[in-house]
Structure I
Amino acid sequence: MSAESPSGVVPGAPDVRRCVSLWSLREDVLVDTSDATGSVLLSGRWGEVRLRGVGPTVREALRRMSLGPISLTNVAAELVPAGPDRAPRGLGVGPAAGSKAEILAVLHRLQHMVVRSLTLEGADRLLLSAVPIAPAARCRPVPVGRRHPVRLSRFAFLRSEGQGFVLESPTSLHRVVLHGPEASWVIGMLGRPVTVDEVAAGVPLTVQTVSEIITLLVATGMVVPARTGEEEAPAGGPAVPDFAEDRDPALRTWSAVDLLFHSRSTLGRHDADFGATYPLAEVMPPSPPVKPLPEGPRTDLPKPSLSEVAAADPPLTTVLEERRSIRSYGTDRLTAAALGEFLYRALRVRGVREHSGDGLPPDAYTDRPYPSGGRAYELEFYLTVRDCAGVPPGIHYYAPLEHRLIRIGDAEKEPAVSERLEEARIVAGLAEPPSVVFTITSRLHRLSWKYSGLAYALTLKHVGAVTQNMYLIATAMGLAPCALGSGDVELAARTTGTDWRVEPGVGGFALGTRRAERRPRDLPGAPVIRS
């Protein structure tokens, strides 16, 4: 903490100004008061709300709220005619005269559009704002007792955005924007259970200001209060605060990172741009549909005859029923012909096409044997070869358009080869190192150039799709497949020679030969494999 805050408050000398509540509408909400019948139309991200028969005070308050934060008390005092206040009628949307109570009744209906903020009296900036981020957002502040323990939710994340901080949580339908340091001071003390009085004793703010900040944070779910009367006291010690989120069986199964990733890569619990918005189209060009080939020795792979493959393959149902992870291998060597058939059937580029028109940015795309959202086909495949007749040992990039392997690196890559093989053996619980280990990477820019919100989640779905493809083809060919459930991103980067921030490792796959046993192509009723 600096010696003096931007607001001129010296730490240790509490700012005695009163904390004031302000109200505004989300920046994307438009207010139309031009209707001749007197109704007000509010249009926002999640549709329209029409308020009929509202009084002039409500109409003016909504108009001002569309321009920025206002004090309802000041608006009501300024606009209500002199004389005794008149109580609102019903929900406050009838012809009753405007009042603060009537405004509040209307705002209760518009909670998904209303931003609640706090400021210090006379200050020229806000302390913090609670912004609704979903149609179901509700904010009902209830004062927290000064001696009641509270704590920052274990799901809350604080990050920088623009000129300040943003507090987010996958369990909340609000985003809390911190405009000044004062709110950050309070949040900084909520890493453990504390009371309002304890926080106020540690920051240069009054108890009233601290209480208002914590009350709003509790209302948004960013801060959680201890459960009343359920603290358990250890022998000879004080009571231990107990928090509902720590015992909730629906939440105990989630880590904070996983729950945030899930909520932000799907719709319904955030207001961020989502889908094919082309966020980078005006910033940079798309990545090419086929990755430029690296330098290195080439190994051309045999191409199978698809008609012969179709005649020799067992039925799909047989392949599906026989598919399993195989963690031990036979004595036969994997061959370049078998590896070439596997790669050709599972991963090759069948064609390159251009797309333009429809008002969308032009882009090229490929056609491959597995599905890919938006035809992005961002996945790349690197092979760490231990033992394959006709293919030199080492690390190879699979060129899917040319159907060839390109060896990357040289002698200095040999330690990475051993590390990658050993990692695969440990991760998958293999009895011995496989013949080949695939490292699957993602040219993520192919997705993030086009999509907002779901790029990484989509690439993981693609990994699942292509992994199933590899399983089924390996099973049909009588090979031994096994997916790798995890991997070292740093090792993947060293192995492939890529930058993990640009082309991260997102999957792995082990391949070898089966032991002498019944294979799908040898099953009764299945065609006999060609020699």
Structure II
Amino acid sequence: MAASGRANRPVAVCLDAGTTVIKAVVFDEDGRELLVVNRGTTVSHPSPERAEQDMDAVWEAATSAVREATRRVDRPVEFLALTAQGDGAWLVDRHHRPLRPAVLWNDGRAAGIVEDWRARAVLDEAFRINASLTNAGLPNAILRALIVEEPDTTSRAASVLTCGSWLFLRLTGVLGMDTSDASAPWLDLRRTQPSDALLELYGLTAQRHLVPPVLGAADRVQKLSAEASTQLELPAGLPIVLAPYDIASTAIGVGATEPGQAACVLGTTLCTEVMIDNADTTGEPAGLTLVLDSPDSPDSPDSPDVLLRAFPTLAGCGVIDWLADLLGLPDPAAVTARAAQARPGADGLRILPYLSPAGERAPFLDFTASGLITGMRFGHRAEHFARAVLEGLAHVIRDCLDAGPTRPTRLRLCGGGAASSLWCQVIADITGIPTIVTTDSQVGAKGAYVHASTLLGRYQDLTAAAAALVRTRQQFDPEPELATFHDSEHAEFLHTRELVATRWPRWHPSANRALPPNPAPTEEAGLRA
């Protein structure tokens, strides 16, 4: 009878709409994962620096994942929580229909606009208002680019959404943004409301109507619409909870809920993030500052209760994927297995892992940034390249931590890369901070579950919810004897980047260098002979 009773208890479905994979994760009443359903999504690249997605295809993938998850678990669903990729520009008309494919967070078409803003000190002035450094993947920059490129499209636009607000609109019929999505670039942190001064700086005053309402805590719980209920095969009126977007939900999902606690997402982006209670807008502009107002705070507080200082890079685990392909290895796990065969320091081989076509945005902003391999000699083999990539990415994480407001005592790791014990240890060694991995495989969805459980009144606040629902699996402590070595290596990493950054603009495709013609195919055989 006890087993039968448990089998009939309600579950929660948490939707995590990532850039390339959408996941529907089912949690039981104790916050334990019961099953995960994945749906791949397609990112199109009209040109190397552009990244777009079909908005309706994202919706179809999300509904398909939820349907399969609920069918397989065969238990009543108590609520559905939603987190998703952030930034980008998802344009809809007045009927809430897509006007064009979504422009994603890693799109680089607005790089020239951001450079112009930097030259005119717009980025600096905006940072003094919202403590975020605008990059080419944020909706303000993309919108400016689309106004020039596609004036007819933008003239018909009614709202510029993000992935999370698009899916929330389709699920509930309610138009609005979570505060985390709205923070960069729209919010004045002193008021946690869209800023007219920011819109004027961006040259978007006439587009003020495109910024959706910022939803307060109570408004982020809505009912599943009748139309969406048919598509999801769930009852109309089911509570739908809009959680913070993915990088913020992952921090919550690993238990980082209080000032000073830190996390790093080892995923498509390496997103290093620290919880803070007060933003410093006086320093060097860098990173993003996201509002995570407490669920029990008023809908329009004078100041936010919780902030997340985030440094999302443009190149993360994709660098490991790239190396796997380059070396002919079957998957990223094979790369980390090879890395284990090399000593720390990769026998002098070093890699600057700035491989994104859009350059880099954290903790520095440079759309011309590119990768570099140094110290290479005949003796270096596949294992040294594998080790150098893991270490190069770990140096990026340390760089982001150093740009943050405080040095944490623990660094919680999540994302696909956290499955590698070797990489978790490498990050601990290079940062000098113990790293922690939790028991959950789907940490973004878990953060949505923790946040939703708090909004629905099950727990007093996020900290209480995380304490009850998040469980540590393993801790990796830094090797003391490697501390001096890695301090020296990190200094060399930064110095090399400083030197090579002066050449990045010349190496970038926008430099319009004339390329030589392809050699005739018949010449190769003669050269081999």
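Laboratory data are not the source of any read-out in this text; all were calculated from the coordinates shown. Note that the structure is a prediction, hence the values are computed from the model and not measured. Cβ atoms are built from the backbone, for glycine too; each structure is taken alone.
A few notes on this one:
- Parent structure of the calculated result -8000, given that helix-only ellipticity at 222 nm (-39500 (n - 2.57) for each DSSP H run of 4 or more, over all residues; to 500) is the read-out and I, II the choices: I
- Computed 0.00 for FRET efficiency 1/(1 + (r/R0)^6) of positions 145 and 289 (r between Cβ atoms, R0 = 30 Å, to 0.05) - originating structure among I, II: I
- If FRET efficiency 1/(1 + (r/R0)^6) of positions 449 and 505 (r between Cβ atoms, R0 = 25 Å, to 0.05) is computed and equals 0.80, the structure in I, II: I
- At a computed 17 (percent of Cα pairs over 42 Å apart), which of I, II: II
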